[in-house]
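Enquirer: Down below are the structures I want you to see.
Nothing in this text is a laboratory measurement; each read-out follows from the coordinates by a stated rule. Keep in mind it's a predicted model, so treat the numbers as computed, not measured. Cβ atoms are built from the backbone, for glycine too; each structure is taken alone.
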Structure I
Amino acid sequence: MIQIKDLSFGYKKNQVLFRNLNLELQSGSIYGLFGMNGAGKTTLLKHIAGLLFPKNGECLIFEKNVQMRLPEILANIYVIPEEFVLPAVKIDTFVDLHAPFYPRFDRTILDKYLQEFEISNDKNLTAYSYGQKKKFLIAFGLATQTNVLLMDEPTNGLDIPSKSQFRRIMAAASTEDQCIIISTHQVRDLASLIDHVIVLDDGQIIFQHNIMDIGNKLAFGKIKEGTAEEYIYAEDVLGGKAAIYKNSGHDTAIDLELLFNAIIKDPQSINQVL
């Protein structure tokens with residue numbers, strides 16, 4: 001569904017963020033896009049959405065260059081940004097203004113998710129808390145039913161119960177004809193939701209694997225200090241080490257935060273196993 005080919009980009013003439021970046025993303029998947037602050041996650045989402053144009057290369061959606069900003073392509077992309085400003089209008093007015101741009105928008109779906117998020121329609125959007133505004137945008141984005149849904153730090157500003165609501169709603173809302181990309185540095189928030197992991201570092205994709213392969217080939221657990229057990233990566237925790245090692249037939253829960261730390265510090269060792 002999404003193809004990025006030899007994309008190069010920099011905000012300043014002599015500074016390059018992306019250099020010959022290549023990526024293919026398929027429908028029916030929820031991708032977790034992880035990286036340190038400044039790695040280029042938001043910039044990559046903006047290229048996919050056609051909000052930034054590359055110096056070289058191209059980004060294609062349904063084999064159409066998003067740089068052309070064709071109405072039929074833009075109507076199939078919805079972006080939930082990390083930073084946003086909502087107008088001083090009620091939800092009904094917001095829907096009247098924005099829903100016509102998305103042919104598959106469904107008000108019934110919006111109302112369903114607003115109810116699950118416990119968002120009322122009795123005041124202007126500017127009167128809601130930051131977390132409530134974020135939940136409204138998530139609900140509206142899902143109601144558009146676009147084929148491409150881009151989320152930049154969607155759990156920022158959400159309290160613990162709201163994060164649980166978000167994961168439950170997203171798991172139920174994704175469809176086979178939709179490609180969802182969630183960019184975040186809060187990897188624990190997405191552990192039970194995503195089915196592909198992409199790690200961006202210094203403008204390059206250094207890791208891209210699906211959750212099934214990761215679970216089949218890697219194991220995660222705690223090992224005692226001084227043990228002779230071989231591991232791929234480990235870091236000190238209370239009473240021993242949290243470690244990643246080759247899966248020998250005993251499946252374990254994937255620790256995304258530990259995996260992310262391992263990829264950032266030694267991507268070659270992790271990628272060799274996968």
Structure II
Amino acid sequence: MHYEGNIIRPPAEAFSIILQVTVGCSHNRCTFCGTYKDVEFRIKDQSIIQEDLEFAGQYCQRQNRVFLADGDVLILPHKRLTALFKKIRKMVPWVNRISLYGNAKSIRSKSVAQLKELKDLGLDRVYMGLETGHDRILTAIRKGADSKSMIKAGKRVRESGLFLCVTVLLGIGGVDLSIAHAEATGEVLTRMVPNQISVLTLMLLENTSLYSDYKKGIFHMPDSIGMLEELKSLVFNIHADRVQFQSNHASNYLPVKGRLSRDKERILDLIDQAISGKIGLKPEHMRAL
């Protein structure tokens with residue numbers, strides 16, 4: 001397979017065929033993300049994608065899922081996407097699930113009918129980075145969308161019948177806006193009603209402007225207990241049923257998994273035990289992106 005640069009995929013796609021369709025991220029302005037800072041976004045040559053699909057057809061017959069990398073394949077023109085999906089169906093016909101990242105802009109660039117067409121061609125789930133539902137923080141981190149456009153994008157994915165996994169980022173509001181971030185994010189998630197919510201914890205990267213703000217004393221990170229208080233407030237403020245909830249990413253201090261609202265009280269109790277010291281937290285040296 002012809003991979004270029006950092007290949008980022010969700011934890012759930014660990015055993016998927018990773019087909020790199022684009023290089024970099026179409027937005028690439030977020031202050032906290034250093035993954036593609038020195039990479040100019042581009043669509044890979046179709047001949048290279050063809051070669052990779054031929055490789056997958058020969059050597060990846062035990063893998064029945066495909067994840068399309070890099071940062072935002074959904075930004076491709078619809079005709080090009082449908083052609084790609086048809087090619088995947090033809091060259092690796094045993095694949096039963098295709099997934100990709102989609103930001104609010106790229107999702108809203110597609111109609112419900114277009115998303116349904118992609119679903120008919122094999123698209124199963126869209127991973128969307130909300131990070132926060134707090135408009136002031138969204139502006140500060142240069143996410144390129146406000147809470148209303150995030151909700152609109154999420155609802156569009158759900159209306160099309162696709163599985164929507166939304167990621168949120170503990171600590172992104174700093175100490176000052178920690179609880180406000182959690183409350184606003186819980187409200188947005190309640191309105192969006194994703195199929196799955198995945199929680200990550202902010203880890204500052206040296207090649208980002210947010211790291212520079214941290215070093216200058218402009219941005220203040222919550223400590224581990226502050227992150228847990230934020231997580232507790234987030235869970236408390238999500239009012240939705242049949243939503244998978246997890247904070248088992250390597251960046252998190254406390255792995256939590258359950259279904260809301262069924263397991264809400266159990267999750268809140270688990271967080272309280274961790275805050276009080278009855279449950280140990282992941283050591284700093286074991287946390288990673």
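Enquirer: Hey, distance in nm of label points 7 Å out along Cα→Cβ at positions 23 and 135 derived from one of I, II reads 3.9; which structure? Could the numbers behind the result be given before it?
Expert: Values: I: 2.9; II: 3.9.
Traced to structure II.
Enquirer: Something else now. Please state which of the structures I, II yields -8500 when helix-only ellipticity at 222 nm (-39500 (n - 2.57) for each DSSP H run of 4 or more, over all residues; to 500) is computed from it. Spell out each step's value before the answer.
Expert: Values: I: -8500; II: -11000.
Derived from I, not from the others.
Enquirer: Let me ask something else about it. Computing Rg/Rh (Cα atoms, Kirkwood Rh), for residues 71-150 alone gives 0.94 for which of I, II?
Expert: Numbers: I: 0.94; II: 1.05.
The correct label is I.
Enquirer: Right, something else. Suppose Rg and Dmax of the Cα atoms in Å works out to 19.1, 57; of I, II, which structure was it derived from?
Expert: On the way: I: 20.0, 64; II: 19.1, 57.
Going label by label, the one that fits is II.
Enquirer: Give the label, chosen from I, II, of the structure having the highest value of FRET efficiency 1/(1 + (r/R0)^6) of positions 15 and 95 (r between Cβ atoms, R0 = 41 Å, to 0.05). The partial results should precede the final answer.
Expert: Numbers: I: 0.50; II: 1.00.
Result for FRET efficiency 1/(1 + (r/R0)^6) of positions 15 and 95 (r between Cβ atoms, R0 = 41 Å, to 0.05) over I, II: largest is II.
Enquirer: I, II: which one has Kirkwood radius over Cα pairs in Å, for residues 199-262 alone, as calculated, at 12.6? Don't skip to the end; give the middle numbers.
Expert: Numbers: I: 12.6; II: 13.4.
Attributed to the structure labelled I.
Enquirer: To continue, here is another question. With distance in nm of label points 7 Å out along Cα→Cβ at positions 79 and 255 derived from the coordinates and found to be 3.6, which of I, II does the value describe?
Expert: Values: I: 3.6; II: 4.8.
For distance in nm of label points 7 Å out along Cα→Cβ at positions 79 and 255, the value 3.6 is produced by structure I.
Enquirer: Tell me which structure, out of I, II, gives 15.2 once mean count of other Cβ atoms within 10 Å over residues 7-14 is calculated.
Expert: Numbers: I: 12.4; II: 15.2.
Computed on structure II.
Enquirer: Between I, II, which one scores greatest on relative contact order in percent (Cα under 8 Å, 6 or more apart)? Write out the running numbers ahead of the final one.
Expert: Numbers: I: 21; II: 14.
Top value of relative contact order in percent (Cα under 8 Å, 6 or more apart), among I, II, belongs to structure I.
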